[in-house]
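Okay, got some structures for you below.
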Structure 1
Amino acid sequence: MFRPVNRYLHITMNDDKESNTTASGIVLPDDFKPTETHYTKAKVIAWAEDIRFAEKIDRMSTIIVDRKMIEEIDLPEGKINVVLDNYVIGIVE
């Protein structure tokens, strides 16, 4: 089990897999990647005790984070995503 420290949050990303067909039926190349927004939603799995808003979140709270600041870590158990609390923009209630 992973336990974050030093103001990090362990998060899980929404798995919004894009189809290679548009709503109008146009087939896009397999290597086409749509422009990603600057921010994304994530679910909180765990957090360090010293994050600045610990009393405002619960497990599986939805937060908005700066997509570029999400770090992916390879562990023997699998990949996990973490983000520093400074890059959490808000909490969706």
Structure 2
Amino acid sequence: MISQKTREQLHKRLSRIEGQIRGLNRMVEAERPCIEILTQISSVQEALRGVGKIMMRNYLESCATKAIRSQNKKRTEETYKDIMEVIYKFAK
């Protein structure tokens, strides 16, 4: 579950990223120098990593914690497996 505050934070960041992507598209159309386009791509990637960090924190603090505290062995094992998988994906 995502809190209202986190949802607003994500929406704000994603809207900003959406604007960056539109700007990136305009840069390509305008045939801006490659280095400028690559710099903008790097900016977008960092912004997306920031969104990922927020979601990861939310998942660990609410979803995963709730599943582990449920003391349901099968659910806890699945949650640990999910945590390891998501950490692996973000560690690439």
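What follows draws every value from the coordinates through simple rules; no lab data is involved. Given the structure is predicted, the values throughout are model-derived calculations rather than measurements. Cβ atoms are built from the backbone, for glycine too; each structure is taken alone.
Looking across 1, 2, the calculation of relative contact order in percent (Cα under 8 Å, 6 or more apart) that yields 34 traces back to 1.
Tell me which of 1, 2 gives 0 when you compute helix-only ellipticity at 222 nm (-39500 (n - 2.57) for each DSSP H run of 4 or more, over all residues; to 500). Of the options listed, only 1 reproduces it.
Determine which structure produced the value 1.00 for FRET efficiency 1/(1 + (r/R0)^6) of positions 5 and 45 (r between Cβ atoms, R0 = 30 Å, to 0.05), calculated from the coordinates; the candidates are 1, 2.
Numbers: 1: 1.00; 2: 0.75.
Computed on structure 1.
When percent of Cα pairs over 23 Å apart is computed across structures 1, 2, the figure 44 traces back to 2.
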